[in-house]
Every structure is written in structure tokens, then in C-alpha cells.
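Heads up, there are several structures right after this.
Any read-out appearing in this document is the output of simple, stated calculations on the displayed coordinates, not a laboratory observation. Model, not experiment: these values are computed from the prediction.
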Structure P
Amino acid sequence: MENFEFGEIIAWFGEIIAWFGEIIARFGEIIARFGEMDAKLAK
């Protein structure tokens with residue numbers, strides 16, 4: 001039972017890490033878009 005519960009905790013952390021990964025990826029897209037805008041304004 002302990003191993004099963006430990007596996008559940010690892011799976012739960014995996015989901016949280018994946019969720020943070022999606023948020024970071026979205027912020028990355030937003031930052032990239034602002035970077036493109038800044039590059040256009042600089043020209």
C-alpha cells in the first residue's frame with residue numbers, strides 16, 4: 001500500500017509540473033510576441 005500511495009504522490013507532482021510547464025509555455029509565447037512588437041517598434 002505504501003508504494004501505491006507513493007506512486008500516487010509522484011503522479012500528482014507530475015501533473016503539477018506539467019501544469020506549470022503549460023503556464024510557462026504560454027508566458028513564453030506572450031514574451032515572444034512582445035519581443036516581436038519591440039523589434040518592429042525599434043525599426
Structure Q
Amino acid sequence: MFSTVRIAPSILSANFMDMERDIRMLEEAGADIIHVDVMDG
């Protein structure tokens with residue numbers, strides 16, 4: 001039985017002033033999901 005590999009790049013180093021552009025680039029590059037880092041401390 002094989003597991004499916006999914007690509008989940010992080011947006012930690014994305015340009016937060018132009019987040020839409022960066023997310024579109026990830027989608028166009030084939031990202032399955034986008035990883036959001038939460039830093040609380």
C-alpha cells in the first residue's frame with residue numbers, strides 16, 4: 001500500500017504585502033496545499 005505524496009510549501013518567507021501573487025505562484029507550480037507557520041512566542 002502506497003501513500004500519496006503531497007507538496008506543502010510554507011509561506012513563512014512570502015511577501016506579505018503581495019500574498020496573493022505568492023500564493024498564485026505556488027498554485028501554478030503545483031503545490032497541493034500551503035503550509036502556514038504560526039509563531040506565538
Label whose coordinates, when helix-only ellipticity at 222 nm (-39500 (n - 2.57) for each DSSP H run of 4 or more, over all residues; to 500) is calculated, return -7000 (choices P, Q) = Q
Out of P, Q, which one gives 41, 5, 4 for semi-axes √(5λ) of the Cα gyration tensor in Å as computed from the coordinates?
-> P
